[in-house]
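Take a look at these structures.
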Structure I
Amino acid sequence: MAHKGNAEAPQRSCLGCRTSKDKNLLLRFVLTPEMEILPDLDNRLPGRGAYTCINNRCLAAAIEQKQFKRSFKHDVSVMPAEQLIEHVRQQLHARIIGLIGLANKAGMITGGGSMVTDALRSKKKPGFVIVAADVSEAIGSKIIHTAASLHVPHRTVITKDDFGAILGKAPRSAIAVATGGFVAQIMKAIDRYSNFLGEV
């Protein structure tokens, strides 16, 4: 039955590497009325879509090989590879920031290295821990080791300044997300961002 379910999932091919995947595991691009190619990260914009893997190399290949023109069967306006890659990166980064901000407003975020460590050691452990990419190795390793030993999922992404800006405080080395619906959403956003950068 599981095999049948997978077979029925909508499949699309990456314009860069030609690999066929569940379309929800790809980046969707749409054509605007002005014949411009734009990313549709939420898969919500109307019209026909074209897809690439969530990877900057596949996007660059699709642009260099003029695959968007072939896919849409029109002369299309596409940003230079570096610009479109940066545009997508910024959108994926903004998604992470936005979701953490929403979780913070909902009272689901604990910020700061020591506070996160205390939360991990408490009876009510967080559902997810995020360590800043620019934290010192000593602090980062300690938090990651503690989370891993307690089987709490963790990721390393964005910066201490990003965390501080989201929380409206000074820079923070790490944050913890309380167990709940935000955990899966934020983890997915981070994994998509890391995949796009080629870090996974």
Structure II
Amino acid sequence: MKPRVYVLHGILLPAIQMRRVINSLCKQGFDAVAISYPSTRYDWSALVDQIWAQIGEDVGKQPVVHFVGFSMGGQLVRVMLNRYRPANVGRVVLLASPNKGSEVADFMQSWRLYQWIFGPAGQQLTTHNTACDDLRGVPYYEVGCLGGTCTIDPISYYLIKGPNDGKVSVESSQCEGMTDYKTLPVSHTFFPLSRNVIAETAHFLQHGQFRQ
């Protein structure tokens, strides 16, 4: 049986966003499946319950399950694993995921247009939402975090202090208890399309560390 990998997309965009990641993982011997969820309609708590309703029964049938989450999808992976704690969880890769929030969300959270487009989940992407720390918990599983250091957004360049990918800072892309960490010269938008990101993801799932 091929090891199952559940792949979660980021906010606003559909599961097809992760198609290249999924196709590559399948070619490398994993059974990777896309998880679709209404990212802007509910808050994180409701979203993870909906996702678990989709996959919970299947998770229990697998000898081991891995997870890959891009951007907010990585946060939902953390919340879900902290809440449901499957005994067979293997490794997790967080792709440009705002473990400590995003200054871009801080800047826009009061804008009505932002609230309308990104919904309740978008409000939880801020750097000062301490309630999300309890939702995420401290990882009890192997987790590799990838951060980006390239930005093509001139506005974000001034909003985020230090190296960042245009949406998430290098600092925020790291999380407490992580097993390994690596930065790549990739902007946030193009993370799921980057060959290097995908190669690092597969390597961590296979070996528990990124390429040296």
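As an exercise: semi-axes √(5λ) of the Cα gyration tensor in Å, for residues 47-142 alone, calculated from one structure in I, II, equals 27, 14, 11. Which structure is it? Only one of I, II returns 27, 14, 11 for semi-axes √(5λ) of the Cα gyration tensor in Å, for residues 47-142 alone, namely II.
Tell me which structure, out of I, II, gives 57, 44, 29 once Cα extents along the principal axes in Å is calculated. Matching structure: I. In this comparison of I, II, the computed figure -14500 for helix-only ellipticity at 222 nm (-39500 (n - 2.57) for each DSSP H run of 4 or more, over all residues; to 500) is attributed to I.
Which of I, II yields -0.88, -1.04 for log10 I(q)/I(0) by the Debye sum over Cα atoms at q = 0.24, 0.28 Å⁻¹, for residues 87-134 alone, as computed?
Only one of I, II returns -0.88, -1.04 for log10 I(q)/I(0) by the Debye sum over Cα atoms at q = 0.24, 0.28 Å⁻¹, for residues 87-134 alone, namely II.
We did not get these values from a lab; they are worked out from the coordinates using the rules stated. Every value quoted in this text rests on a predicted model; they were computed, and no experiment measured them.
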